[in-house]
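Scrolling down, you'll hit the structures one after another.
What follows is calculated from the coordinates using simple rules that are stated; it is not laboratory data. Every value quoted in this text rests on a predicted model; they were computed, and no experiment measured them. Cβ atoms are built from the backbone, for glycine too; each structure is taken alone.
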Structure I
């Protein structure tokens with residue numbers, strides 16, 4: 001395969017699947033960090049980065065073994081790949097009031113809708129994945145008016161921006177990836193949300209003594225476990241910690257870590273292999 005080419009991988013199954021979480025997991029397990037649900041035919045599309053071509057055949061085999069009827073691939077030049085997946089990202093309602101729409105699509109909103117206008121760029125984070133979707137639902141059910149919020153692992157900024165639209169008065173966002181920091185800043189500006197976004201790990205780039213009313217973390221289970229003591233220090237009482245990115249097998253360890261540092265489980269949302277939870281104290 002040519003250097004500088006992204007590999008577009010589309011898995012198709014015979015009928016609409018009500019829960020696609022396991023399929024997202026297969027893509028992620030083989031190096032695809034973002035997947036988009038297809039609208040025209042039931043299935044998912046994701047992209048392998050240049051240099052990851054050796055992951056294609058194991059990914060194809062895993063998708064077929066899981067029940068995909070076909071797996072299509074195509075090569076996308078690096079300077080075109082960010083545009084190619086946009087055909088799959090359409091306006092979606094997530095929760096009662098939140099609607100996510102891409103910058104290139106129109107949407108006729110209802111009077112109570114909170115419309116998040118996103119261009120994820122290389123950060124993905126469209127709300128399509130169960131972890132993000134359920135974070136938004138729990139965030140929507142958390143009183144945020146006048147609250148101070150930290151989004152640790154912000155991706156496209158979708159959760160931080162939703163917090164702003166739901167009334168948060170101060171928002172700090174952090175991610176280890178440069179494209180995520182850039183996407184968050186750009187998406188916040190286009191949505192009229194004021195926030196501070198920094199590149200770094202966990203709370204490290206944020207003011208040392210800053211505390212928050214709400215922390216949201218849609219990251220890997222191991223990172224959540226490692227983050228628990230610092231969230232405990234940074235979160236006010238009463239406070240809310242929303243966690244996601246957790247596969248079922250890791251959920252007991254994440255819950256144990258949170259409870260060890262003084263958090264009480266308030267609500268969980270489970271979708272396929274994924275768990276999202278709200279802790280309080």
Structure II
């Protein structure tokens with residue numbers, strides 16, 4: 001299967017989606033399955049991984065209901081309060097749903113050491129036995145904590161979202177590079193090739209802006225631990241779905257067919273335990 005490993009749906013609500021500020025007018029509307037399906041069909045993509053944006057179990061329930069209605073949604077990365085005392089019960093409850101493949105928390109909005117909290121790590125410790133992933137959404141300043149987290153749970157599947165949001169617009173790379181290379185030493189950490197355009201100059205980015213960052217990630221993680229993701233519709237802040245896909249397709253044009261298949265689907269299928 002060809003899979004877009006990272007996208008979102010929402011019914012826009014000004015209070016619930018407060019992160020969508022006045023500079024993001026293009027995102028201030030509903031984005032629903034029919035809006036994405038056209039893009040998937042156009043590019044012969046068989047399905048997608050639907051990722052949470054709101055930190056509530058109501059969001060998880062909503063995303064799972066969409067997956068039950070639309071066969072192209074192959075997996076849901078929902079939200080569960082990993083710091084809660086009843087976290088084991090809640091994870092087991094959701095793990096019964098065949099579409100529920102993992103959890104994400106918007107760590108980028110938390111303190112740098114959030115990932116190292118005892119209650120949070122107790123929640124992380126419950127994921128492996130249920131074959132659930134944890135999507136790591138962080139800024140470069142939080143990479144050190146992510147490295148420690150991955151080291152503490154060496155067999156847990158982690159997926160780094162958006163390359164940890166490197167400062168592409170400012171062309172900062174050295175500190176991020178060193179930490180990415182260390183994080184990649186943990187064999188069960190993978191990296192989504194996603195969210196690139198929105199870390200560059202939104203209005204004047206060029207394909208060449210991304211090459212140094214992609215080179216580092218592909219070298220560090222290797223061909224078995226990278227996944228294409230569009231980050232649609234957030235990508236619309238800087239470009240179209242076509243442009244996002246073209247960026248990654250152009251970069252990988254010289255790859256072998258096997259390596260391309262891994263990037264554009266096989267790795268997502270394996271890591272997220274996707275089945276038809």
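For which of the structures I, II does the calculation of relative contact order in percent (Cα under 8 Å, 6 or more apart) return 14? The read-out comes from structure I. When P(r) over Cα pairs in 5 Å bins from 0, in percent is computed for each of I, II, which one produces 1, 6, 13, 18, 20, 19, 14, 7, 2, 0? Label of the source structure: II. Comparing distance in nm of label points 7 Å out along Cα→Cβ at positions 76 and 100 across structures I, II, the highest figure comes from I.
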